[in-house]
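The numbers here are math on the coordinates, done by the rules we state, and not lab data. In this text the structure is predicted, and so the values were computed from the model without any measurement. Cβ atoms are built from the backbone, for glycine too; each structure is taken alone.
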Structure P
Amino acid sequence: MTTDRPAIDVAVVMRKTRVEGAMARWQTWRWALADVVRQEAGFGPTPRLLYKSEQEERWLYPGFTVELFPGDAEGHYLNATSPQPGWFVMWRMEEEPGLSDECQPLPQAVSLSYHDAGRWLDAQEQVEQVAAPADVVAWLSGFVDTHYQPDPKRRKRPESFRALTDRFGNPASVSTGKARGGGHGV
């Protein structure tokens, strides 16, 4: 599939680590995002175990395409200008054991947009972030420079034009005239 949108092919690396301490009574292993790397031909099309020890496993999940959309330039801008620009990965735990004897994480999508990550989080999905390398940040920044147009600043109405309200939010008025009635003695 070819598009006119800038895109990069990547693979996700997930890490399984042994849980220590009191929490290990309920959960002996924990999965987390380890890295996002550029896709290479040698990765193949299916997930595979990269490393295994008694304390840790690393799995490679190839075959993700990250596209930059001009309509989401603001989401890309928010990432590119953040203190730590990064990849956002949405993943789920599979229901049944697949590649190994245990359930594993299944990355679903990878993005460089804050808006994508926000939508996924709003949908109660598992989303993690990992730092993007300098060349990817430069590529993202070039796209943002070309496509992002900040909303024009709107003139703020002066405070003197605000409607007056009392502490309960009801309309209030101010009078600068003399007090009427109840004079000062005649």
Structure Q
Amino acid sequence: MTVALPHTPDRARLGVLVFLATEVMFFAGLFSALVVLSPVKSMQLDVALASAMTAMLVGSSVALHVALLRRTAARAQALLLAFVALLLGALFLATMTYEWSVLLTAGHLPATDLWHACFYVLTGVHGLHVLVGVLWLAAGWVGLARGSHGRALELGALYWHFVDAVWLLLFWKLYLA
């Protein structure tokens, strides 16, 4: 006699969630190092620029969320919104690159002091995660454009929302504190 499970677990979603749990631990370690080391903030950051970057990522998450809600009923709208999410992520990366170039040109190098090192490590690692997220969203967008149900985009959205949440913590701890 076999017993049927009432619900078969979604292995892909579970895999992404387990991966995100490891990412939470990774970023928790970085944030813990920042808190334990408690370096003195030694440079003035552009809060307006960082606020614009925050708006880009939050807007991207909202556009992506709505795109996923519309993917069956309004595919063209879903494609447009997913593309907007992708572009906002790319714009975030371009803006972060600009911010780094301004800081580095002004002599704010990672080796300047502990605070500079923490800033560059945290924002750099986050930037790499944003890059992975943009690539994941691009692959999901292509799949949706080719007629798929948008599964890759849905799984990428889990990762994307996590990356956005990490940025909110970075914005608060590095720019506002």
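Odds and ends about this structure:
- Taking mean count of other Cβ atoms within 10 Å over residues 9-16 as the criterion, the highest value among P, Q goes to P.
- Structure from which 27.6, 105 was derived, Rg and Dmax of the Cα atoms in Å, options P, Q: P
- Structure responsible for 0.95, with FRET efficiency 1/(1 + (r/R0)^6) of positions 25 and 41 (r between Cβ atoms, R0 = 41 Å, to 0.05) calculated and labels P, Q on offer: Q
- If distance in nm of label points 7 Å out along Cα→Cβ at positions 17 and 145 is computed and equals 3.2, the structure in P, Q: Q
- Label whose coordinates, when helix-only ellipticity at 222 nm (-39500 (n - 2.57) for each DSSP H run of 4 or more, over all residues; to 500) is calculated, return -5000 (choices P, Q): P
- When relative contact order in percent (Cα under 8 Å, 6 or more apart) is computed across structures P, Q, the figure 19 traces back to P.
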